[in-house]
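What follows is a set of structures to go through.
Bear in mind that the values in this text are calculations on the coordinates, not laboratory data. Everything numeric in this text was worked out from a predicted model, so none of it was measured. Cβ atoms are built from the backbone, for glycine too; each structure is taken alone.
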Structure I
């Protein structure tokens with residue numbers, strides 16, 4: 001795959017717009033930062049809980065991110081971020097590389113290839129936008145993250161670029177090729193309108209949001225068109241006796257006749273004790289989810305704001321504690337009361353090696369109930385070393 005002519009045209013438009021909006025009040029300021037990560041992964045597939053049915057796959061990834069900001073003028077910012085990854089191991093196939101292209105939005109801003117012998121690469125422009133800020137106005141055009149979510153784990157309000165909790169190695173989260181305009185009506189209130197690029201109404205996402213604060217709570221209300229469905233939602237964030245209290249919901253009504261609507265809603269509470277123990281909990285209701293699906297649903301469902309987890313009901317519990325000032329441990333659990341009692345365990349250990357160096361040990365364990373006992377057909381262990389610059 002190659003960067004097409006459309007990509008080059010967009011780049012030229014960005015450059016032209018940058019020059020057009022340039023102001024002589026202050027010299028341009030360029031900043032560059034990023035990180036390099038090495039991620040070692042071992043996947044274990046245990047088909048029938050017997051030694052003869054265990055398959056082990058090894059995978060390695062070197063991930064370099066380059067973030068570039070150019071403050072063209074006091075009111076104008078140009079940003080471009082590059083995500084470059086090199087893979088080798090049992091899963092470095094062309095089909096895997098093709099799957100990574102789903103992170104592209106409207107424009108194809110990526111290149112990738114596999115030799116199907118265990119070596120592959122993938123590079124993409126993950127952010128590319130112009131941002132203009134003047135007074136209470138803020139305008140951003142290009143590939144960006146439109147972050148409308150409030151809750152910690154699941155975000156039904158994230159109608160532009162939903163993300164998965166299990167994708168822990170993508171801290172920046174997906175972006176959209178879009179235009180976003182925001183007007184601040186007060187210190188903690190704003191009106192925002194955004195439109196995602198699309199070729200048809202069936203693929204379009206056009207919506208508006210109103211944020212405001214009252215009674216010590218932040219509220220938001222949104223409405224719009226999401227891929228041929230009308231969407232109406234809202235959310236809140238506040239606290240109850242020192243504990244964070246958040247929630248959000250979105251109702252989707254298809255424009256096509258004879259299709260019923262759906263709703264995704266979540267609520268969560270988090271709390272930090274006096275001894276630095278962090279506790280978090282949440283609940284997700286997904287009317288599109290299943291109650292009789294298999295454990296395989298965890299890995300092949302179509303992620304979107306109206307389908308954030310494949311089961312109808314899901315419960316989230318998490319705890320984290322700083323064992324030492326440099327060493328942190330945590331455990332997260334997601335349980336779905338479905339036919340197989342799907343359970344996802346996520347233990348983590350993080351150690352700060354030096355000021356810009358971190359090492360993480362992450363586990364992902366999928367469990368299902370078989371008869372009267374639980375078994376784990378899929379496990380994964382990740383060892384990640386990260387150097388920021």
Structure II
């Protein structure tokens with residue numbers, strides 16, 4: 001065949017599993033082309049560069065998909081829920097879209113594999129023509145295929161193209177997972193992409209995972225699909241499903257332990273804040289003064305409160321000044337008497353909750369610039385409903 005003209009002695013299709021932690025199973029397989037020259041492995045980029053220079057890139061791309069589909073047939077017959085992820089040479093989409101140049105639909109029809117089991121991967125940052133990308137995506141989505149954007153989040157990835165492609169799956173580039181435990185910027189980008197995926201109805205997939213910290217951090221952002229060496233290397237033969245499932249279960253238990261620890265920490269923090277608030281309310285009730293100096297003594301003793309303030313439950317305005325027990329940074333400064341809290345969740349949820357207690361999610365305090373949670377408690381003082389607020393250190 002034509003690839004022999006390149007000196008390529010043989011090519012193989014390797015499958016790498018894509019796993020779902022929540023479903024505890026292999027979700028799909030990505031088909032990866034592997035070429036050899038005199039039994040020496042050629043990386044895919046080198047293989048395609050040589051094919052491109054000889055004018056065979058599109059033919060090699062097409063052959064890889066056909067071989068992948070034929071190999072997938074056995075996997076599909078065993079599990080008709082499993083998906084096959086197929087790659088496309090980006091240069092073929094750069095030109096005016098012509099479906100006949102791909103010709104893989106005929107193979108699928110012959111083998112009775114439905115379009116819903118196929119995921120077509122595109123690297124949108126390598127495709128210059130937005131119109132061709134749109135035509136490609138629309139054509140195959142209308143025929144029931146799934147579309148995945150590959151290597152998203154780095155390079156020339158364009159967020160506005162998500163509305164054009166309308167992907168079913170977004171594969172987040174492995175570079176964002178590097179040193180994820182210590183790289184706060186990458187962690188923030190990962191979380192933002194995951195959140196964006198939920199909003200547009202796409203599934204986020206972390207690819208290139210190599211250790212459990214990358215998987216666990218992704219799980220914390222709600223990502224459930226994973227691909228990478230941690231679970232399995234690409235293989236020409238069958239993957240060790242038992243080993244993969246064992247890894248999935250191990251990760252699942254670790255994530256469950258993490259979630260339970262988060263709940264315990266939050267519950268303990270709320271309980272401690274509740275005890276502090278009750279002591280403060282007892283002093284206020286006794287002294288008839290919400291600005292009692294005895295309150296400050298309690299706050300200095302507990303060391304978990306960075307700010308204290310009171311809100312008029314009826315009109316949502318602050319009563320008196322904020323008691324700040326930490327240094328403020330930059331432009332941050334504590335709120336003052338009369339400030340409006342009507343849009344603060346720890347005001348309106350506490351005001352309307354049955355038990356009159358609330359603890360917020362983490363946020364940056366406008367008083368100090370520190371990360372905190374606000375605990376709020378509703379109580380009566382001189383026949384007036386007041387909400388006590390404690391900003392808690394994290």
Structure III
């Protein structure tokens with residue numbers, strides 16, 4: 001049984017949507033569906049509502065961040081194709097806030113409503129093995145790797161790739177979950193014990209100088225709009241600070257932009273996607289992974305760019321012209337994890353006293369360590385100043401330094 005909450009309409013008529021509707025422009029007043037009710041779904045809903053659309057989320061939880069911003073939340077149907085088809089008939093288009101959605105359910109929905117990005121994009125990017133195969137097939141540079149299905153496969157992959165290397169689950173990995181670094185042969189049994197017996201991918205270790213990500217949008221007519229690459233710093237495998245401009249050489253950034261646009265075009269993405277890259281000390285740009293949705297590193301676009309990644313997502317899936325990606329000022333974003341609440345509610349006034357700082361909290365009620373609860377963004381005259389400001393603002397909020 002699907003539970004519906006936050007409905008501002010008492011009766012929402014069912015209707016069929018034929019595949020030919022995929023090329024039509026969806027004007028404000030149409031109903032946009034988003035699979036997932038987390039913070040990405042919430043920020044998508046905020047952008048859609050601002051532009052005059054109805055937004056409905058499909059979530060496993062009624063009390064999700066998106067519920068605060070959507071017209072309606074469908075609870076309990078995420079893995080039921082039959083129920084999702086009935087929900088899809090209420091919508092004009094469906095998009096995603098996360099990629100770990102059973103492909104069968106997406107395909108069922110796509111029979112009655114445009115799904116953007118298409119199920120084929122989701123199928124490729126939700127599995128590391130398929131994603132790597134796609135990148136290699138189309139000539140995009142990625143880390144040397146091997147598919148692993150047994151401990152014998154893992155031994156052979158280590159012999160072929162050398163050490164150190166990183167063993168990753170083929171699916172359902174994020175924020176460092178489902179990963180294990182192997183530094184010596186003695187690490188192999190433990191790595192297999194922890195991550196096996198599921199299908200895995202072993203990747204050669206990349207000695208990188210920087211990690212960057214590029215968020216881009218692609219419309220259904222093939223036009224693309226690429227944001228400024230962000231430089232990403234991680235802590236315990238979770239994004240800590242993202243900043244732009246990245247300070248990397250222009251030829252490196254041009255390669256990353258070009259590869260991102262080419263990947264979106266080759267996949268046939270309609271919507272927003274993010275490509276994460278390693279940049280080596282020699283300036284080589286290597287694809288790490290593709291996310292077929294807005295990305296944590298792109299949150300600074302909300303305050304720093306003419307068009308945010310979420311407005312761009314709305315524009316792209318609705319067939320509207322894509323917005324300008326011009327960045328208005330150097331900016332940095334710092335994640336706020338549940339750890340920030342260890343000693344009580346953070347001191348937000350202290351953080352917001354810093355010039356150029358803005359706060360976004362996601363509405364989550366349980367601040368567990370490592371859980372993304374919100375973010376701070378700072379704009380400044382230089383990117384170094386923006387990074388210093390946003391990290392100081394966070395430190396002030398959690399009492400690590402005094403005002």
Note: helix-only ellipticity at 222 nm (-39500 (n - 2.57) for each DSSP H run of 4 or more, over all residues; to 500) at -8500, derived from one of structures I, II, III, originates from structure III
Calculated from one of I, II, III, log10 I(q)/I(0) by the Debye sum over Cα atoms at q = 0.07, 0.11 Å⁻¹ reads -0.33, -0.84, and the structure in question is III
Note: distance in nm of label points 7 Å out along Cα→Cβ at positions 74 and 266 at 4.0, derived from one of structures I, II, III, originates from structure I
